[in-house]
Structure 1
Amino acid sequence: MLTNPVLASLFALLMLSVPGYGQAPKPAINFLGIQTLISVQKNTYRLSWSAHPDASLYKQEYLSAGDDFPKYESMVTIDFVLTESTVEQAVDTKLRELEGLKRTNPIVQYNIISNAATGEKIIDCLIGTNAAEERNNLVERDVFRFKGIKTKSGQRGILLFMISNRKYGPEITPFLTKLKVDKPLLVNEIAKLTLPVIQL
């Protein structure tokens, strides 16, 4: 059974995976001391928003050129939480959230990829909204990579690297059709990506 501190840290990580674009605009601070440019699938993402709400939680969001909150098309998020929780516990927490969404949203799908050698896990998921008007519909494909790390100061935590790709309205059907062919490409790249080294 999970203790209250473990549950609290996992809930915090889960909340970190939610985009922070609802926050008031302010200069992004590189709290984690990592690169401010991230490259994925030949796209470059620049640090655009960050938060450090308490001593254990960090969040940094990166957008590609031409994108903006809240209606972005592609975003990279790097989240970090100081915790003694395991990757397995963090992934289980995320899966419970997705299972909850599936009860009312049939579009929700997910796959889990495990790396036994490193202890890392990837969740590849599809979520969306079904609005009254087609132009307000949204489909979002998220790939999460969970990694347990130890900081330079010796503290344990979980690093969550996520890339989110969105399409809206009439762009959704072509996106889903293309995804049937391209789906493994992004997962393979995220699995092989050299993750940032947290400077804490």
Structure 2
Amino acid sequence: MFQYCPCCASRSIQFIDNRKFSCPDCGYAYYHNTAAASGCIISNGTHIMLLIRGKHPALGKLDLPGGFVNPGEGILEGLARECREEIGWAPDLDAPQSGRAGKSRKSKKPAFIFFASFPNVYPYKGVTYNTCDIFFTLTVPGLTEKDLRLDLKENQGVRFVNPRDLDFDELAFDSTRRVMGAYIAYLDSPQN
């Protein structure tokens, strides 16, 4: 990312342990820390919604609604903003946010429910971002494509699929493949 120290312009800048830029000449240090990102498995009760990515990386691959958390946002605020931007809809954040895989214990309102977290690598315009992807579930009975207003700059389209019929090679990122594997295992577990 840096060929010269941003502070003193020295060419001696070093990238240490895949996370820290350090200049031995002036002492400058920049930590390229892991970025927080969110994603959501949105189910209509029988199928889950997947977006067809409309830009790089992973153009044309399937992904979940979500994205990077902006400065000043919590993970849920960031996820709600990403959902509004990408699909034109998000649940009320005042609804309860705890429970198991899409089942809110206190309300019939749709709510984001924490599901899992996985590391990911997101290469974008010459910079590789290490991310901590935090995934939630959301059940919205009867949700269809007609309920959405897709941002066509971000997405080429949407698909509602039975999660058990997924082709994991069509999924955009490693963390998406991992969370979908965990979700299918959850659906197939004896308690469900």
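Each value in this text was obtained by applying a stated rule to the coordinates, not by laboratory testing. Note that this is a predicted model, so its numbers are computed, not measured.
For the set 1, 2, ranking by Rg/Rh (Cα atoms, Kirkwood Rh), for residues 28-67 alone places 2 highest. Source structure of the calculated read-out (log10 I(q)/I(0) by the Debye sum over Cα atoms at q = 0.15, 0.17 Å⁻¹, -0.97, -1.27) within 1, 2: 1. Given -4500 as the derived value for helix-only ellipticity at 222 nm (-39500 (n - 2.57) for each DSSP H run of 4 or more, over all residues; to 500), which of the supplied structures 1, 2 does it correspond to? Derived from 2, not from the others. With relative contact order in percent (Cα under 8 Å, 6 or more apart) coming out at 23, pick the structure among 1, 2 it was computed from. Derived from 2, not from the others.
Hey, percent of Cα pairs over 16 Å apart, for residues 36-91 alone derived from one of 1, 2 reads 51; which structure? Source structure for this number: 1.
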